[in-house]
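J.: In structure tokens below, several structures.
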Structure P
């Protein structure tokens, strides 16, 4: 009986919205990386169907591999995709700027743990309260499904574009 209770508590911690460390946790156990906005920006993007302006940031492991042209990225690489609602600038309507924060998504490289999804684990946290997305780990198939067209690029749409 004690094992069942402990297993239930562990499941609640993983599937719950907040982990033991106080950070939000996705249903698949990936906790929010609180320092994602201090990571190096890899690229901006725009998602037309969602009307979102996004930036992709990466931790040092991911950035070093991307600069070196290493594919697949090594385990320990983490990418964050930060999204805001796109809005017209009130003083200059031809310009689009970030509005309300929408979400942050993570891709976490662990080739053994996430072998069924190309070596990548996925997590999404929405709104200003960074609520974990999804009631169970089934959301991962939605994320991974979108990345299948770029399987030949380690499931990444994003790349570092060299500038002068």
Structure Q
């Protein structure tokens, strides 16, 4: 199973944070990436600078026949199409698409680290996974998503809001 996470905390020429994420999904589909499940939107404060706009994130599971680096190329192209500009780490951004898990592959090179090295520490990654794939287990830690959520600080567990809003896309 391949898990992606898409986030946005800036408006763009395409519209709101929600629209940025919806357009990213449409571009993934146009890139011949089969989307299986999509979580609700989740909202969290921006980290580490809480003065930046809140983030909106979704988690999704996909099927992709090519390799992880091919997927990364497609993702980077989509981010560029939406107007993402590389800035300082943790700065606000129009779109951010992360590969969280690529079929349990464990890989570390200059282009990509799999699974995502901080996935087990991020509420905006774990809560969407819990919603769409509650049996997911971290490939290195060998711990399921429920265990990892329970390991988050109480603050991290309460400062995330599952919105009653979904992406408007037919799968």
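None of the figures in this text is laboratory data; all of them are computed from the coordinates on show. Bear in mind the structure is a predicted one, so any value in this text is a computation, not a measurement. Cβ atoms are built from the backbone, for glycine too; each structure is taken alone.
J.: Determine which structure produced the value 29, 21, 14 for semi-axes √(5λ) of the Cα gyration tensor in Å, calculated from the coordinates; the candidates are P, Q.
T.: Derived from P, not from the others.
J.: Follow-up. Match the computed value 19 of relative contact order in percent (Cα under 8 Å, 6 or more apart) to one of the structures P, Q, and report its label.
T.: Derived from P, not from the others.
J.: Taking distance in nm of label points 7 Å out along Cα→Cβ at positions 39 and 143 as the quantity of interest, name the structure among P, Q where it is greatest.
T.: Values: P: 1.1; Q: 1.7.
Biggest value here belongs to Q.
J.: Which of P, Q yields -6000 for helix-only ellipticity at 222 nm (-39500 (n - 2.57) for each DSSP H run of 4 or more, over all residues; to 500), as computed?
T.: P
J.: Of the structures labelled P, Q, which one yields 9.1 when mean count of other Cβ atoms within 10 Å over residues 87-94 is computed from its coordinates?
T.: That value comes from structure P.
J.: Something else about it: Tell me which of P, Q gives 3.5 when you compute distance in nm of label points 7 Å out along Cα→Cβ at positions 119 and 135.
T.: P
J.: Of the structures labelled P, Q, one was used to calculate distance in nm of label points 7 Å out along Cα→Cβ at positions 95 and 151, giving 3.2. Name it. Could you put the intermediate results ahead of the total?
T.: Numbers: P: 4.4; Q: 3.2.
That value comes from structure Q.
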